[in-house]
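Coordinate-derived values only; no laboratory data. Everything numeric here is computed off the predicted structure, so don't read it as measured data. Cβ atoms are built from the backbone, for glycine too; each structure is taken alone.
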Structure P
Amino acid sequence: MAKIAILYEILGRSRGGIEAWIYHVTEELLRQGHEVTLFNIQEDTPSDAAPSNVRIVSLRGHFRVKILDFYSQVLNIKLQLKNQLEKFDKVWTRSFTMAWSASKILGSNKVVYINAAPYSFYGQVPFRIKMAKAKGIVDILKAISSELTLKIAYRIERQAIIQCKNVYLSNTRLNETLSFFKLKDKNIKYFVIPAGVNTYRFVPGHLKMKNNDILKIISVCRLAPDKNIQCVIKAVKILKDINIFVESTIVGEGAFENELRKLISDLSIEDRVHLVGRKENIEEWYKKNHVFVLPSLYEGFGSVYVEAMSCGLPCIAISNKSGKYSVAADEIIDDGINGYLLTENDPNELTQCLLKFCKNPKLLTDFGIEARRKTESIFNWGKSVEKLLIL
């Protein structure tokens, strides 16, 4: 039995992919008989943060100074973690600030850093563009502050990668991260270990499509522009215009909801596209549908694909082969076997894929069987955790 510490600022599997990863890895570790302690920085830990009976240690927040925020954060974390981490056999983190802090305490290559998308990647708007948009001294100061903050974040995260053993959920994320931080020629310890799925919880349902039935589509994601749900909505409209009735259910919440509702209204397809908000029992929603569609333009891994595949749903996503998109769908979905990979962000191409299922419902069954088979053989938490434990 191993004593394992997992570090991340905010817990709660309903919040997103990283938090869900922590929850499910913890669940699997407990199933294998290990002892897990979660460290976070939040005042109120949500009820879905971890399986029951898991010890959660909440660290204190820090005094925020805008430009120096990340420096003050890592020093604050390091101070609080000192004398706490040495008692653990394994220390894993999904946070670059915690990775930096923990590695400073334990030494090089003693911490496993499970990399998400680089924080500073999100701020890659060129400084000249930020300045061009500034409309006064306040905006100019904000632009300068933002640029300096991102440069500090870049420096800290780069050091965290150098000091830790690094795990990436996909080869796509590995290559992009090493390139972004200019570390391809460095002697960095890195491994690719995909996320898994609970194949006992996410199981196929009994919904079968017959000729002339309505094709039921489901998408599960945070409602944001990069998730590209607008492509799904436009495809539904195209199908409506040629008298093909499909029904799209979109599960999730986010700041882009109003824009999506407006698009649905403008296209007059309120009866065919349903935004249902966030749902706890997501496995039951997969079972109510025939096919999973998420044409994300940016996706570090895409756990929702493997969840849907475990439920026997074919998946449709955008391929990364063109180099235009930052997605790992090619490493999950086998085109023409358990789903389809779009070559472009094109509602018309998505429409053609959906039409194949409408015209030949047997494809749904055949693809669904292959989807489930792949999750059982490759994407399961047991295998992922076993690989993590030997690092």
Structure Q
Amino acid sequence: MRRFASALSEHPTPVVAVGEVVGQVLERLDGPPDLALLFVTPPHAGALEDAAYTVSKALRPGALLGCAAVSVVGGGREVEHEPAVSLWAGRTGAVAPFHLNFVETPDGPSFTGWPDTIPDDASALLLLADPFSMPVDALLQRLETDRPGLAVVGGMASAAEHPGGNRLVLGDEVHTTGAVGCFLGPGVDVTTVVSQGCRPVGNPFVITRATENVVYELAGKPALERLQEVAGDLSDDDRELLARFVHMGRVIDEHKVDFERGDFLTRIVLGADAREGALVVNDKVEVGSTAQFQVRDAKSADDDLRQLMRDRTAEAALLFTCNGRGRQLFGRPDHDADAVSQSLGGAPLAGMFCAGELGPVGGKNFVHGFTASVVLLSTERVGATSRQEAL
């Protein structure tokens, strides 16, 4: 049985593009899906409500989610900044679709719109969010308390550069704020993989003095001095990469004896204080945790994703990749979609370019940048639990 299907249309007329993808998915799918995902680029964003209505009536999915994004993924293709519609559907055990809104209260942030019943045995949470109105970092912290260990996957809508400009789909309704999502499983095996596109350089150091997002000391020496030591031992090419953008990877699971690049949550170094010898990182850091400097370029990002996808199997996949990747990073079209599609033998694949990607590293969920977050799905092992891996 074909439990999953995907289709992509680049027709410039919205009604024709939607008709093409709906027809292809209906031909390829055996039976009604419990989840459908609809992604459109900005030229079709104005017709998104009609598109959602058509998909709802034709496929009758248990849940329909989607959004407008600057670029979309379909199969091994990435359509960047041109008219396109991508549709994905399958049987994922999806339940409890919802539209969340953020409300600031005297007691702190509150998220309204949760379904009345949240399954205890869900495999993962799929989330599409508006970056202007939904503080996803705070939401992930809340979920870490309420549902520890539940993988959160998806991404931030990227079609707009101002508040109120993004469009999110839930059923045949379109929203401009908040987040839409649903729970996957049970009955589907969800494997999450996160390729951050970096590789470590130098040696790992223990953070010995830090406050909030400022690292003052690494292994007893000023952080800036450690950075200079690492740079001095690098090749000319790597030193140039480090001079262009400095990244710092922080180990999430400190229980491991040896650390590899997949063990690090990578964040950019925003600046340095020469007087204090400190580095300012785009993340909160903890004294006692392990950190290592990282470099990022097209080759590192390519190696990272291909190593991660090697020997993977799945019946279908979703790809949430950064809007700073694509042609801008790799100098050619279709890089991430092609790598994922090839590794899975052409399994149904869809997704979007994001203004922030969601996925777990070291068993904890984060919002990433310059990352390809891949969701692999299989229904062969009913009731399997989700696995979380990253490079």
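With mean projected area of the Cα convex hull in nm², for residues 177-336 alone as the yardstick, tell me which of P, Q scores highest.
Q
Please compute distance in nm of label points 7 Å out along Cα→Cβ at positions 217 and 273 for structures P, Q and give me the label with the greatest value.
Working: P: 0.9; Q: 1.5.
Top value of distance in nm of label points 7 Å out along Cα→Cβ at positions 217 and 273 goes to structure Q.
From P, Q, which structure was distance in nm of label points 7 Å out along Cα→Cβ at positions 73 and 345 = 2.6 calculated on?
Working: P: 2.6; Q: 2.0.
Comparing all candidates, it corresponds to P.
Out of P, Q, which one gives 63, 49, 42 for Cα extents along the principal axes in Å as computed from the coordinates?
Numbers: P: 65, 59, 42; Q: 63, 49, 42.
Answer by label: Q.
Out of P, Q, choose the structure whose coordinates give helix-only ellipticity at 222 nm (-39500 (n - 2.57) for each DSSP H run of 4 or more, over all residues; to 500) equal to -6500 when calculated.
It traces back to Q.
For relative contact order in percent (Cα under 8 Å, 6 or more apart), the calculated result is 14, so let me know which of P, Q that is.
So the calculation was done on P.
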